[in-house]
Structure 1
């Protein structure tokens, strides 16, 4: 189960999906409840962090959670797979590796945000006309949409989901945030912050 959590770091995981993959790999059948119990154990062991779906959607249990790793060095050792987040190194690797780096960046952001005291963190799945939002931060009655766009160049539509969220009075979002690879900028009340700046490292 931890291996699957490593492979899907920063992405949604459902017991059904995990059951199907394990069966395809030749493992004996495991119940979905068994998978859920294993995920709960991994979270209690501080190996993964569960990011639940945004409560404003209703029917919360019907939506999958997103799982983020608490320590990415363990992932590297467990999978024997090194994925660099360094901008210069990402220029020299295939697009598939760049995509994986984006998922790991999202996992790092989710785990970091979940550790901030007093901050409620969830994610917004695509629902009707609403776009998916990687993370929704709730502080009191205020909500802040946050997207992770860990790519070399930002595109105009990278801001569409965050702007749409902020435009809805029901969310009372004062601004939005986009976590980038290198860019510091502001576009129509959306603040772009590099991952290293969010984490306070260089």
Structure 2
């Protein structure tokens, strides 16, 4: 199972996550978020870690032109988007309420619980809905994922999990011990 730590704001947290074996890191470009990363800091970090981890620019509330230009300029491996955007590798987010979407975009997708703020709530949707999901092999699950429940998702055969608040000391600052515990738990699953 792949692991993505999102809401990264500083190089020290990114380096710690890489040392622990994380697969993807995400930078949030939504100015109202407590985990907002400046484009300058994200570019500096991405340049330092290129090739060590997959980097993701998370674009919530951005127009397509900004997404495309930012993706190219900052050198991300993926753009995480909340609407269909073509011309780059994306992780397409679907916000889940009572049921799964009837159709999903090709490529990597992410299911998160619907919230007004777009993510980082620590709440989950009903994961029982995923039992018969036909695209588990390219699906990230976000929202409320922790060491206490990740085995359920692993047993379902989910491609990856996306964590924010459950591995933080406070919004925007990761906890090394929480990241370490999560990575050890995931890597120990059979």
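Bear in mind these aren't lab numbers, they're just calculated from the coordinates by the rules spelled out. Model, not experiment: these values are computed from the prediction. Cβ atoms are built from the backbone, for glycine too; each structure is taken alone.
Odds and ends about this structure:
- Among candidates 1, 2, the computation of mean count of other Cβ atoms within 10 Å over residues 22-29 that gave 24.1 used structure 2.
- helix-only ellipticity at 222 nm (-39500 (n - 2.57) for each DSSP H run of 4 or more, over all residues; to 500) from the coordinates reads -7500; which among 1, 2: 2
- Parent structure of the calculated result 15, given that relative contact order in percent (Cα under 8 Å, 6 or more apart) is the read-out and 1, 2 the choices: 1
- Source structure of the calculated read-out (log10 I(q)/I(0) by the Debye sum over Cα atoms at q = 0.08, 0.09, 0.18 Å⁻¹, -0.22, -0.28, -1.26) within 1, 2: 2.
- Largest in mean count of other Cβ atoms within 10 Å over residues 30-37 among the labelled structures 1, 2 is structure 2.
- Parent structure of the calculated result 12.3, 34, given that Rg and Dmax of the Cα atoms in Å, for residues 102-157 alone is the read-out and 1, 2 the choices: 1
- Structure (1, 2) behind the derived value 2.9 of distance in nm of label points 7 Å out along Cα→Cβ at positions 70 and 86: 1
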